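Each structure below is given as structure tokens.
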Structure 1
Amino acid sequence: MAFDDPFSDLLTRAVHAGESRVVPNGMPTVTPVYASATFTYDSMADMDRAFSGEIAGYVYTRHGNPTVAAVERTLLALEGGAGACAFGSGMAALHAALVACELRPGSTVLASQDLYGATLSLLLKIFSMFGVNTVLTDFADTKQLAAKAREVRPRVLVAETISNPLLKVCDLDACSAIAKEVGARFVVDSTFATPCLTQPIEHGADFVVHSATKYLSGHATVTGGIVVSKQPQDHDAVYQVMKLVGGILGPWEAHEVSRGIKTLPLRFERQCTNARKIAETLAKDGRVKRVYYPALCESPERLARILKPEYAGALVSFVLADDTREAAFRFMDALKLCVRATSLGDVFTTALHPATASHRDVPPARRQKLGVTDGLVRISAGIENVADILADIDQALKAAVGS
């Protein structure tokens with residue numbers, strides 16, 4: 001049958017001529033971006049075996065992709081555990097970890113009262129719609145935590161290694177022991193600590209979650225999330241959530257995260273060193289009411305056991321002497337080097353006002369009770385010359401509260 005088509009001599013060649021089913025000579029030194037949604041095989045029998053898992057291989061990027069797998073292998077090597085799954089954001093990763101814990105109507109989640117605001121909203125607004133109860137308590141008080149766990153018999157405990165934004169260090173050992181006592185799973189968001197400071201699985205966590213948007217990628221170019229599971233059956237459960245819900249990390253984004261992780265230890269060492277100098281300087285500044293920084297606020301014993309005391313994180317939070325929204329806005333608006341941004345962990349220093357950003361959806365009375373006051377500012381130290389960072393903070397403090 002003939003068709004009158006002016007482009008008939010081009011159509012098939014345009015689609016197929018550039019494609020090759022043969023692996024080229026010369027192995028790439030960096031994992032390529034496999035920007036393919038589908039993968040083919042020499043025979044239907046081989047494709048069937050790949051679908052069933054009988055042979056290793058890829059069939060559909062929602063089920064797995066070689067570029068994404070490279071990120072997962074890297075995090076597994078850094079954190080330990082049985083397996084890792086990558087997601088399109090840190091919140092998608094946390095959601096998957098919680099779903100993998102088999103929460104059902106009537107289940108209770110015992111969560112740290114100091115969690116990131118969006119995490120609290122996920123629990124209190126989304127999971128609550130499906131009959132999951134969330135109880136908040138102070139994880140810093142392990143005696144109170146143990147008593148509350150025995151009272152409510154939770155299915156899951158949720159904590160952050162370093163809390164947002166007051167930077168409290170969670171006693172992972174004590175919390176995991178409490179979770180084990182009451183038969184609960186222990187989910188730890190370790191975004192702020194990164195694998196450079198601790199491996200929560202070694203301290204008893206069942207799931208470790210990272211927002212790869214932050215330190216792992218490190219350049220403010222991508223969003224992503226990772227779940228590392230301690231046990232193979234838990235990894236299988238997270239993988240099923242990833243495959244069926246579909247909140248996957250794309251191959252282009254995975255390439256960005258992979259590239260960032262390669263320099264994570266180098267960047268993070270400098271960021272931690274800068275953060276300590278910023279914290280120590282602000283602690284002596286009369287224009288600042290209070291400084292939150294693990295090395296200044298936590299016991300040396302806990303730091304030595306959970307983190308690396310000499311590198312106690314790369315974030316500093318502080319309350320202005322004029323503890324008001326107006327003063328905080330003056331400070332933020334006056335910054336010239338430090339970037340006003342609603343994230344953290346990038347190569348450049350960023351500043352955030354928690355009351356209007358990370359904890360915006362938390363009721364004002366609750367924010368005040370938690371210590372997230374209107375004059376609180378969070379600084380994420382970058383890799384710049386620390387003298388330049390301090391000079392910018394100094395001139396912004398003058399604008400905010402005077403010299």
Structure 2
Amino acid sequence: MKILFYNHTGKISGAERVLLMILNEGAADVDPVVLCPADGRLPEVVQERGIRAVSINPLTARFTWRPDLLLRYLFSFGRAIKSVRSLVLAESPDLIHANSIRAGLVMSAATFGLNVPILWHVHDLVPRHPLSSAIRLAVCASRRNHIVAVSEAVARRFRGKLLKWFSRRAPIVTILNGIDLTQFHPNVESRTETRKALNFDDTRSIVGIVGQLTPRKGQLEAIEAFAKVADKIPNAELLIVGEALFNRDENYSALVVEAARASGFSERIHFLGPREDVPALMRALDLLLLNSHSEAFGLTVVEAMASETAVLCAAVDGVPEIVRHRHSGWLVTPRDATKLAEGLGQLLQDSQLRRNLAKQGRLDAIERFSSQRFLGEMNSLYRRLLPQGEMPQSVCQKPSLQKPQLTEN
């Protein structure tokens with residue numbers, strides 16, 4: 001089965017890490033080809049894994065109210081659709097995996113009149129914006145479109161009111177993300193080595209916030225919360241891992257750096273930038289902090305849990321589908337600075353509580369979030385999208401009268 005994977009950006013973030021896991025550990029009978037722009041490291045990493053990557057025009061588009069920007073984004077969509085269609089015709093895949101909402105929109109338009117199923121892998125929460133209704137209408141425009149959401153929160157938001165009436169026309173299923181448990185696991189020796197490399201000994205209590213520097217990840221408020229408890233917990237250190245990737249996030253990154261400097265505890269707030277050794281860092285932490293304002297899933301949370309590191313998270317969107325409060329982690333009210341600081345202080349001062357949460361978090365990660373479970377569900381879905389009992393046909397043939405149907409979760 002030949003699958004054409006389309007990613008609208010070449011930069012690597014959470015969605016791209018999931019894509020790379022699919023490519024690394026996918027079924028042996030799948031022949032993958034990846035389409036993505038050369039504006040980041042993704043095509044290089046794909047090719048390092050022995051998988052063919054084809055460069056395409058970058059897609060510049062986001063939600064906005066400005067008419068001039070909308071026109072620019074529509075032009076970008078048109079250019080992407082044109083280049084993608086020629087590549088689809090040349091590759092003749094049996095199935096297309098579009099790794100974002102924007103990728104799904106491009107592929108649906110680019111394959112008009114072709115007999116190829118399209119799987120929209122939705123990693124983001126659809127904004128409450130008039131354009132969101134247009135996206136839902138685009139999904140309904142073809143029975144070839146099928147949606148897989150990374151959490152029930154994402155599925156509910158994507159469905160909205162409109163798609164509730166078209167559950168058979170626009171089927172949505174949920175497949176929770178998984179991680180490679182061979183990478184994320186506890187290791188005392190690795191923990192000691194990593195902490196030593198960071199100039200921390202076992203007397204330090206290290207909190208980490210891992211992810212791209214962007215307002216929705218809440219690094220600014222995390223610094224404020226840390227500053228509130230730092231006096232009472234003099235051995236606490238805060239690590240901020242990640243960088244600004246998209247749009248105007250460089251401005252936000254500068255604000256975060258300035259907030260750390262002005263906090264009075266800048267010597268205990270450390271900016272590590274993007275890192276290739278995230279599994280080792282997860283093991284080195286005493287506590288992972290996720291303070292997102294919105295979070296479709298929370299991949300870093302699962303990675304920390306699997307590493308037997310306690311997690312403190314804002315209970316937003318898909319996060320409560322991962323963390324059981326007081327069992328496998330600690331949840332606080334989103335956008336509540338007082339609750340965040342209280343949770344941070346309580347967990348940093350109670351090592352036994354952290355150990356209990358970490359041990360149960362590890363068990364939950366093994367049981368619910370393994371890459372084997374995730375890939376098994378994804379491969380099963382791939383096969384359900386093909387006509388039952390038939391060999392894959394060329395995408396240039398006329399659409400079959402019998403279409404695969406998925407039941408809605």
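Derivation of every value follows stated rules applied to the coordinates shown; laboratory data play no part. Quantities reported herein were computed from a predicted structural model and do not represent experimental measurements. Cβ atoms are built from the backbone, for glycine too; each structure is taken alone.
Taking 58, 35, 18 as the value of Cα extents along the principal axes in Å, for residues 137-232 alone derived from one of the structures shown (1, 2), identify that structure.
On the way: 1: 44, 34, 20; 2: 58, 35, 18.
Answer by label: 2.
Taking distance in nm of label points 7 Å out along Cα→Cβ at positions 49 and 193 as the criterion, the largest value within structures 1, 2 is that of 1.
State the single structure among 1, 2 that was used to calculate distance in nm of label points 7 Å out along Cα→Cβ at positions 201 and 281, giving 2.5.
Details: 1: 3.9; 2: 2.5.
It must be structure 2, since only it matches.
Here semi-axes √(5λ) of the Cα gyration tensor in Å, for residues 185-248 alone was derived from just one of the structures 1, 2, and that gives 20, 18, 7; the source is 1. Taking mean projected area of the Cα convex hull in nm², for residues 81-128 alone as the criterion, the top-ranked structure out of 1, 2 is 1, with the highest value. Suppose semi-axes √(5λ) of the Cα gyration tensor in Å works out to 41, 28, 19; of 1, 2, which structure was it derived from? The read-out comes from structure 1. Out of 1, 2, choose the structure whose coordinates give volume of the Cα convex hull per residue in Å³, for residues 17-224 alone equal to 177 when calculated. Checking each candidate, the match is 2.
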